[in-house]
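Novice: These are the structures, in structure tokens.
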Structure 1
Amino acid sequence: MPTRLLLLSLCLSLLLDTTTAHAATSPPISDEAIAAYVPRHGRTRPVIAVLGENRMTELVDFVVPYGILKRADIAEVLAVAPDPGTIKMLPALSVAADISTAEFDARHPQGADYLIVAATHHNDDARLLAWIRAQAGKGATLLGICDGVFSLAHAGLLNGRRATGHWYSANNRQAQFPKTQWLEQRRYVVDGPIISSSGVSAAMPVSLALVEAIAGRTRAQQLADELGLADWSATHDSRAFTLQRADYLTLAGNWLAFWGHETLIIPVQAGIDEIALALTADAHARTYRSQVLSSATAPLLTRSGLRLIPDRVHGEPGMHSLSIGKGPASHALHQALADIANRHGAATARLVALQLEYPSPYLASVTAP
């Protein structure tokens, strides 16, 4: 389904759903620790597969863990998809898989040490689920980012376990998978070899938690300082995330204001910071006012070696250039929200922060346009 049609279907589902999507609350906790890495199969470094689905995979869920773990330089990290070639991202951009699942199996028949599963539109795809189950059977630790947890659940790996996901999907998860204990009030949940995280922006802290499990707290702290992230604990107040009447009106108003829609172009070049790029593009593409495209003459490698496939749109009428904020990568999301507020108002910035489950001062803004 084209991205704009998918966003419209999500828009309609939000407008028709008048309930607040929260499962039974869980008591706040200070932290959850991922077990320290234990080498297997004579490997000197762990093998980490970051799994997406070629047709539609959530951008930040996939790119941020890949970028953080590659930047940490503590493992062999591979971008994996069922088919070789392009992975179409939601709500913007495209990247290329390093390797297909079949190619991964040929290279690493003993399986991955860690499998990171991004949220995908086709989260019950039979090939995807079969490969996830196979990796679990080979002893991989599984990490579902945001609603990547649906793939773990569809694979039958969460029965009797504790888990979490995006705040908005709480009721849906509870209804579909009642044998799982769904928790709130935390950025991520660790249940032995199964790890799950809350909404999109939780990809940053849970990835650092994995760095700490593999290489220790000092390395995780060094990387957090570089990224500009003050904390990667599981502490989280999910009660701050709820849709109010003003949010529905903002969403509908933005979608219906066709005359005010815009196409934003991000010029990209080799070595671009893929974490900052993903956070910026993802945020702007969630306003229901903007389409975000990348511009370059050919596919290129990002700072961490991910192959970005540009949209190759150059200087078309009505398009506006969008720049990525300077400074540590994690600050890109804060800067993107500020830019969105300037362009479309604080209510739209709040709507984006809700979708990304990102603690932000804009959550206090509930005034419809």
Structure 2
Amino acid sequence: MPHPDTTLNALHTRLQPLRRAALCKRQLTLSDIRPLLRDLGAQPIGESYEGRPIERISMGHGPLIILAWTQMHGDESTATAAVLDWLQLLRDAADGEQAAAIGLPANWQELVTLQVIPMLNPDGAERGTRENAQGIDINRDALAQQSPEGRLLWQQVQSLRPSVAFNLHDQNPYYTVGASSEPATIAFLAPAYHPDKHVDSARLQAKQLIAHMRKVLAHWLPNGIARYNDSYSARSFGDQIAGTGASTILIESGAHRDDPERQVARELNVLALHAALQALLNEQAREYTLADYYAIPENRSDGLCDIKIHQLTFVPQGREAFQADVCILHKGADYVVDFVGDASNTAGFVEVAGHGKKYPATVHKGGDARALLDFLNH
């Protein structure tokens, strides 16, 4: 069904042809995105711990300054592809009728300046690790600033003074939307800038923008959008940047059923970012309230597992038989037991009935699940 906003439909239609095959995978490295960085006029702004370039793409020259960064965690690539998709769309609709077709004023580049860092942690990206080459989680380095990448991000915030900041990440696939069994494909947060969770005008705007993005995305994803708990985290960059007066928005890309490469979340990121830009320029987000933000269900951790076995009977030799659910995670080439017991609050991407089957041993958290899966398959 078409979205009621025709400009968002037009944007949605334009996305598919932009997808470069090199970006249609879970793990991106600097070499994967370098051709697009060149096409989009990226400029170096610093270096990683191992000397890889960190680049920024600039678009527009207006007073509303928006800063976005992604792949702060090297193994979280979904939004990297998304921001490059979005910037291609914006470049191709620079002004006039093309801009109007995707819901922007013809002079939008005179109103806004976009500053995008598509890969803040190229060393971690090369390794496929969350941390940088020092072993530091950059997003827990906002106070100590022992990582060159963290120092660079803070320098960018101090020099650019953004009005709006987008902190773009991936979350593990096991989050669900509230108490449901639906995977949280997109999760939002307007981070707190103080332990008492004050809502100043900038944070109010962030929450209004999130409510608007949620409404837009709900057309395509009615049950897959969640909201993070806003506990204050002084070591995290999002919380510290919110403290500068920027309307700071965390977007986490999560799982979607039958989408291992997270291309659904990639597309939804583009639509969310563009909806936010539209709302900033036409002030549409002002109609939303705090109640609209808090109506988004909370992002629940451990609501899913890769494989859930229901009510399997265990009959270990010489011991009392018992029934239990088993949750299994797929880690690389391995299948690992994650939970044994009452898993009634956890759903599986794959669910297996264990009723009537008797396994002649026990299994334990952290153990290899292959023998159990082989037993069930035969």
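Novice: On Cα Rg over 2.2 N^0.38 Å, which of the structures labelled 1, 2 is highest? The partial results should precede the final answer.
Specialist: Numbers: 1: 0.93; 2: 1.06.
The maximum falls on structure 2.
Novice: Of structures 1, 2, which gives 2.8 when distance in nm of label points 7 Å out along Cα→Cβ at positions 57 and 145 is computed from the coordinates? Please report the intermediate quantities before stating the final value.
Specialist: On the way: 1: 0.9; 2: 2.8.
Checking each candidate, the match is 2.
Novice: Upon calculation of P(r) over Cα pairs in 10 Å bins from 0, in percent, for residues 121-168 alone from the atomic coordinates, which of the structures 1, 2 produces 26, 50, 23, 1?
Specialist: Working: 1: 27, 60, 13, 0; 2: 26, 50, 23, 1.
The structure behind it is 2.
Taken together, the values in this text are just the output of simple stated rules run on the coordinates, not laboratory data. In this text the structure is predicted, and so the values were computed from the model without any measurement. Cβ atoms are built from the backbone, for glycine too; each structure is taken alone.
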